[in-house]
Structure I
Amino acid sequence: MPRDIDSTLLAALSAPYVEPVHLAQITFHSQTCYVWSGVGGLAWNGNVFLGVGSLGTLGDYMEGVDLRADGTSLSLSGIDPVWLGEALNDIWLGAPAYRWLGAVEPGTRTLIGTPYLLFAGQVDKPTVNTGADKITITVPLETRLINGERPNGRLYTANDQHSNGYPDDTGLNWVESLNCIALGWG
């Protein structure tokens, strides 16, 4: 599959010495967060990405030729227990999430070329791991294909159609009676 990777970034990633970085964008109820795998602020695409350094962990990301819902994850450790409840309430399930691969000039926070979009998907249900001295929140990121594996809870009945914003629709009025009808064929 062809990739639209920036030629400057490709050359930097092929160099004998490179400092690869990961960037991520996650939307929460209160704000959209921009983070990267380094330390300090990194300006890119009109946003300043906050460096999480060793407090952040990225899950593996795999691609394949099969049509399946491969995801990844982001973890943040060192969370103060006082803020845990607020942090969990701020997570917006189904919110957009993105992850990029880039490279910086050695010893600086200057990006080389344009980072490559590795993943575009949505936030799934987080997990919390509590230790003696630290709390870690892991947020799974799933592709939109995962929605095909979830039941939608909708029914093919007139009541369901009316309760979902179509009170005048009569298209499903006779569906329930079809269970009792014996139809001949041919």
Structure II
Amino acid sequence: MVYAFLADGFEETEAIAVIDLLRRAKVEVDTVSISDKYEVTSSHNFIIKADKLIDEIDIDNGEMLFLPGGIPGTPNLFACKKLTDAIIRYNDEGKKLAAICAAPSIFGELGILQGKEATVYPGLEDKLKGADYKKVKVVTDGNITTARGMGAAVEMGLELVRILVSEEESKAQAVKIQQVIE
């Protein structure tokens, strides 16, 4: 199970593109609102209905926690103690974490990027405390995957399919969506 966390102000393309690719690859994904309401308003005023509320899930039973970026979505995610505590536990247990755009800054602020390669939205590099910043679209280092921004959402989704399913499935999905033409 992948838990994809949504906070008011999330970047919709980063969330939806990644979730779509995971679901196409038959990965179970629940969208999770960090508030007490299912409806979450994106940074561009789309209203998305989450599958679950954070208080309805057993957050420790997931395989991966995924954080889309966006402003003020990223600061709103960071303000959710239940989520940040889970991120630290997942990292301590070597469980998978993923974040895109501004959201990798949460990992940096929590101190879990020490000695790891990571990427983030341009201008937020200083928030990746202890990380070896890479100016690339997507980076996976150990249990943590980070992506640069909305323009990397498809690549992030394909990378997570590779990690959670297989290289073959990631390539098959890339062909199906015409990301790669063979």
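No lab work stands behind these numbers, since they all come straight from the coordinates. Please read these numbers as outputs of a predicted model, since none were measured by experiment. Cβ atoms are built from the backbone, for glycine too; each structure is taken alone.
A compact table of results
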item	result
Highest-scoring label, criterion being distance in nm of label points 7 Å out along Cα→Cβ at positions 24 and 48, among I, II	I
Winner on distance in nm of label points 7 Å out along Cα→Cβ at positions 80 and 120 once structures I, II are ranked, highest first	I
Source structure (of I, II) for Cα extents along the principal axes in Å, computed value 77, 47, 30	I
Origin of the derived value 0.55 (FRET efficiency 1/(1 + (r/R0)^6) of positions 32 and 112 (r between Cβ atoms, R0 = 25 Å, to 0.05); candidates I, II)	I
Structure (I, II) behind the derived value 3.0 of distance in nm of label points 7 Å out along Cα→Cβ at positions 40 and 96	I
If helix-only ellipticity at 222 nm (-39500 (n - 2.57) for each DSSP H run of 4 or more, over all residues; to 500) is computed and equals -3000, the structure in I, II	I
